[in-house]
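A.B. asks: See the structures that follow.
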Structure I
Amino acid sequence: MENKLIEYKKYLEEIQGIENVLLFEKAWQSILPVDSTREERLNEVLDILVSELNTFSNTLISAVFIVGTEKLPEKKYILDHFSESIWRIIEGSNNIKNLKTDKARSQPDFHRQLILSVSNDMRAVLIQLAIHLQKLRNFDAIKDLESKNQLLNLMDAVYIPIAHRLGFYKMKSEMEDLVLQKREPEIYFGIKQKLIESEKQRQEIIREFLEPIVDELNKHKLAFHIKSRLKSINSIFMKMKNQDIPFEKVFDLWAIRIILNSETKMEKADCWHAYSVVTNTYKPNLSRLRDWITVPKSTGYESLHVTVEDTYKRDVEVQIRTNRMDDEAENGLAAHWKYKGGKISSGIDEWLTLIRKVIQEEGIVSGTFEAKGAKPLANEIFVFTPQGDLKKLNLGATVLDFAYNIHTDIGSHCTNALVNGKIVPIKHVLKNGDQIQIITSKNQKPNADWLKFVVSNRTKIRIRKALDEERLNEIKRGKEILERRFKNWKMELSQEVIAKLVDHFKFKQIHDLFLNVSLEKLDPLQLKKVLLDETHDIENEEINIVREGNVSNEIQEEKLEKSSSEILVVDQIDHIHYKFARCCNPIPGDAIFGFVTVTKGITIHRKSCSNAKSMKERFPYRIILATWKSQKQKLDFKTSISIQGIDEVGLLNRVTQVISNDLRINILSSKFQTVGSNFSGQIKVFVHDLEQLDLLIDKLKKVHGIEHVYRKD
């Protein structure tokens, strides 16, 4: 173990200086003694981090504690003797380790996002990548079959895609081959054997293919060397599987890599120069040209890929790049920083920034990572169902958000939940990795207060929809209650009656009346009392008519009914039975329309009636045309006017004189009240038509002391 310590110290001293070496040595000494198995595993993980991922001191120190100890170290010890950054990496790695990953293969995207979300720092992900690669290389040492399957599933779903996105292509190919070897040993070793058997023939084909290219490159005085790269066994198998062909039909088993020794400023020019040499020698397939020099991949990968046809009409892929490009292609983002210059600290920061950028662009996560440590994903969390399935929710999501995410009915009946085995209320805010079991009740109903704490717009929409449905049910129930009560009272619940009640209680809509009845905010007996009191008032008014105006309302109504054919044309037809609506009391000259009621036939309303808008919106099919006919005889129509002014002695007499004596208009009833020096009053009168009413209003406006006169109906 001492030899390994010397090796790692030398590596760190070369790239980061003596201070980091001392911290690493301190961490190393603090975990001693360790048993031989753990020591071997630690050395293998550190080797991967050093030689394959090119990580630095904080990552290596964190890995010493993560792999070299059985238990999580004390936070205080790490903060006192090392740094907060190292604790963040250790804690993030432990978060990843403790995640439930049973269903990683069925939900790979969510599990990748969850791991990156709880990691705290991208270096924790790299350590876990190294740990899982070490396990895969020592697969046969794992005794438990379930653990073996879980490891293979995690490699497929999480770590192979992450290695690919971070540009660790060599590592990615190795992991893919190892997974195939363990899952499908017959297929793996079958392809491997065929590759061994065809090795001699393949080398001859490569030699024959390269000979004219090498000659031309030399003639053009380009400094280069050539590698031939055999496709990975997994890549060959996937091609056989996807194209449904046998091994013998896979012709592009290998690729040629031309690596140029170029100065930085000449890199692109030299690559395109070499490209022209290759395409002049062999016919190119331009549809398969991949130019990652002009626009590099987000991992920093740069190379020209061109597929050409050899003399035997076989497709051969040729990759053209420089030494720098090849180093980055082999080591991914781990190598990218060192070609940018500057100090090692800024190199680390840029490396982590590039990792963040790659992950964002490749679509693994939508959050961001800080250069010196990753914050949790900005807008998302990932939680588990009791069955181990992952659900993605918005940051700040509550138990109720989760319940509605499962199903609308579950959300609407959710009362509380078990989160990690503890009962919590529906307002409880969830965290990454929580396991939730929803508790429901048939008696639970959506509540408007729920909208105050849920965060998902989708949840809010579902709650509002449920509330609307509940409201409609209450409205329907309220209407049914009124219909039953009115039937028992031997009273008719007509549109006119409903309109009067809505107006009396100042509801905005008819539905509000039914809703208040259903919610028991309004007792049906109150409605009955309002209607009976109104009837009582009318009877009193009729008595006043006899006393004050010497004209009976009943006589006038009868006179109008008998003369209806002389008054209106309804729906372009004469002699239709109708009644004038009491809510607006139309008179000749008013713009009017007919409304077909359920039990009272047709009622005539003014177009300016307070109920007109509601009727037209809700029952447009029951609206009919109505027009006044020229009157052969003058009939009296009831209407009301309101008067406001300054109270003076004799004012009421002057008003009465104008109405009764000057204009010979019958007064049906009158009510006046005085507040301070101001008075207001309402007078019900009989007029022949709108022209006579307008004349009355004009005359009253000229009476001294009166300030406002207007029609009330």
Structure II
Amino acid sequence: MQPGHFPANIVFILLFVAANGFFLFTVYKLYRIMRLGQAEDRFDRAWGRLQGVATFVLGQRRVINEPAGWGHFFIFWGFIIITIGSIETFGVGLYHGFAYWKFLGKGFTAFLYLLQDVFCAAVLIALCVALYRRFVVKPDRLRYDDQRAANLDASIIIGLILLLVVLLFGARAVEYLLAQGASTRYFPRTAFISVWLSTIFSGLNNETLHIWYSFFWWAHTLVILGFLVYIPFSKHLHLLGAIPNIFFRRFQPVGQLTKMDLEDETVETYGVSAIEQFTWKQLLDLYACTECGRCSENCPANLTGKPLSPKLTIHHLKEHLQQVGKLWLNQAGALEKLETFNPDGALSRTLIGDVCQHDELWSCTTCGNCMEHCPVFIEHIDKYVDMRRHLVLMESNFPTEVQNVMRNWETNSNPWGLGFATRGDWAKGLPVKTLAEDSQVEYLFYVGCAGSFDDRAKKISAAMVTLLNEAGVSFGILGVDEKCCGETARRIGNEYLFQSMATELVEIINDHGVKKIITTCPHGFNCLKNEYPQFGGNWEVYHHSEILANLMREGRLQPVSGMEKNLVFHDSCYLGRFNDIYEEPRALLKSISGLRFSEMDRSRNKAFCCGAGGGRMWMEETLGDEKINNARTDQALTLNPDIIGVCCPFCTTMLEDGLKDRDMEEKVKVYDIAELLVKTVLKEKG
């Protein structure tokens, strides 16, 4: 049947309507399942969201951050251009005389055909590379529980796209020959690949060419419609979920967790223990996953053999959502009836324990590497913390060593359980006043638990006091009045404890009229800056690297001596990825003459975690091939440093422990930037 002629056009219309109808019906079911989730407002800042779609969808900015992403870039744009060409194909299906050149002009059509040829060729190359990587290179990030099924699905998708391009080139090659000498047809020679391929069919008569054209046209059309039907059931579901997921991405600080309403008496459970307790946006994340594996490729827990792969977490959640959603739809949307209707056993699988393992949840360091490198802005950490919240608040189910830590927070407002009355003892003999003695200062130096109680971190606090006094900065501390910020309690999942601690600390700080705060701990910095506004703590919060870098620029601090050492710098997750502070500590270190500065392969936004975040500082690390802090230490040692520079007391502890495990604690030292500056800034006395 020749396309566009009766009855071929009727057959085409029926197939087109049937395929699109089935597609839309399937998408509507997916939408209804997604709406199982709880309410969440993601409709603010519409213009910024549209800009994000332009940048991260059309521009593929995060995708092309890695070399392999360029293949996806060409496949993506090739697919769009093929789709533009398919509109003309469908037009021909309705009426054989339909052609772009009649509406758009020959000049524009010639340019469009050139683009189609070039991008179709690029797609072929990219698909061949994709097949080679999947079946020959076999990178770990493409690993699945059922590798055979995953490879089959990927092969079907790649095969369909390959077939689309081959059939399109075949149709265009024949169309070029049919256009020769025909006043009713036009085919530009700018489509040079199609013109070159037409030599395969040269010498055939018009009748045979029409047969070939009909074959290519129908095959191409059926593959497109088949692809449309298959998408919602394949790993390429992300073609439907990625764009809206990027549109609805978060604009709040990455390091800000949601505030639970603990005063709502109608709430029967806290945290998340069932798939429908996630928000609709968290469920949309599951549809958007491209299964590229970049999250797992950068996850420190996964890379050290822990039972955690962010990619597989999302994959398992998606499978569970689809199973539960199918049951829900079969029960006409009556979620409460699902307990008595469970033919596939989906409901007998618990979200925490079966779908997501306990060790999986507790292995997360909340370092943010997964979210930083996800091309479609999936929010992994929030899901892990929400499930931890349920375990802690509803089941009191958490690692045993954390029990004492929580008790210590409750009784003495520090994880060690040391007497709260000694919180300011670290400052004895140092030139620093408490706000109770003098509240008319510009900055509050919020020292935090580590800087107040840990012997190693006290040295960082003392160095900071020395530097601030040297620069003539007006500041004070809270001393015995200071309380723990509760950051770690929140990430462990004890939201109730965190909120009580936050409410108390906000009241204390506000009572002193504080406007600006300095911290040395990135965890406290992130918490005070990005999460305390939820509780009325609206201050200017600075990490000490920011303050010191600014003092250096102003000339209030100047190195007067050098340091002939090799230094490797370690980025703190909560300073870098969560708050985009990378340059300030580097500027400070590079200002020290003689200091030879080196970067690890995993640095800046790809920096490897020290292993302390997400409460892991207080948990035993018994799972996996090696400890995360040891893995990071080994990465630093490959550069033969004398010093590992840090900006975080947690990182200091973890890396020093790593050096001890490697018997390198005497040869290599870990110093905070404040400690290094003290060694080079202070003038010789007497």
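A.B. asks: Suppose semi-axes √(5λ) of the Cα gyration tensor in Å works out to 57, 30, 22; of I, II, which structure was it derived from?
C.D. replies: Working through the options, I get structure II.
A.B. asks: Additional query: If semi-axes √(5λ) of the Cα gyration tensor in Å, for residues 265-440 alone is computed to be 51, 22, 10, which of I, II is the source?
C.D. replies: Checking each candidate, the match is I.
A.B. asks: For relative contact order in percent (Cα under 8 Å, 6 or more apart), which of I, II scores largest?
C.D. replies: When relative contact order in percent (Cα under 8 Å, 6 or more apart) is calculated for I, II, structure II comes out on top.
None of the figures in this text is laboratory data; all of them are computed from the coordinates on show. Since the model is a prediction, treat every value here as computed from it, not as a measurement.
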